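J.: These are the structures in question, set out in turn.
What follows draws every value from the coordinates through simple rules; no lab data is involved. Note that this is a predicted model, so its numbers are computed, not measured. Cβ atoms are built from the backbone, for glycine too; each structure is taken alone.
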Structure I
Amino acid sequence: MTSLLTIFLSVFFAELGDKTQLASIMFASDKNNNPYLVFLAASAALVASTALAVMLGSAAEKWLTFFPLKLIAGVGFVAIGIWTIYSHFSGN
């Protein structure tokens, strides 16, 4: 149960304020779109992208067990953060 809660909270907080959530807000605010259909479509998209990530992660685990994946993921997040900060200050 602890693992399930950890995964839920990690994904939940990672998605808050994300571009996909902002896109969902935009679609839901359009009076031509049914909010229930926006919810269903956005939910289905998140489920599909998560399923793809889980499948790729499961496949990668078989071939990448000798790499420290948490370290690689951490370095990737730091690199994205540095790139974002650089883009902000460089005016791009």
Structure II
Amino acid sequence: MSSDTADTTARWFVYLLECRDGSLYTGITTDVARRYAQHVAGKGARYTRSRPPVRLLAQFPHPDRASASRAEHAIKQLRPEQKRALCADA
């Protein structure tokens, strides 16, 4: 079992990254710093392997994986300018 699922009391985060090409990536994790380091090292998502992240734009805490996943899905439905506005308000 991975460490992300082992601790049921873990606090989850939705995070947004800005990639080198100006695009945005949205994901969830229990450890934003660790996950960002994985993305930078080319060991994160396929998307960020081809578009390396240049900065973390925002992170939003959630009490559990289910709510983080729902929030991630909702954010992914937004237009890029809406995502950037969400990050500016964070």
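J.: Here distance in nm of label points 7 Å out along Cα→Cβ at positions 39 and 55 has been calculated and equals 2.8, so which of I, II was it run on?
T.: Source structure: I.
J.: Turning to a different aspect of this structure: With Kirkwood radius over Cα pairs in Å derived from the coordinates and found to be 16.2, which of I, II does the value describe?
T.: Traced to structure I.
J.: Also, I was wondering about something else. Identify which of structures I, II gives the largest calculated value of distance in nm of label points 7 Å out along Cα→Cβ at positions 31 and 79.
T.: Evaluating distance in nm of label points 7 Å out along Cα→Cβ at positions 31 and 79 on every structure, the highest lands on I.
J.: Of structures I, II, which gives -12000 when helix-only ellipticity at 222 nm (-39500 (n - 2.57) for each DSSP H run of 4 or more, over all residues; to 500) is computed from the coordinates?
T.: Answer by label: II.
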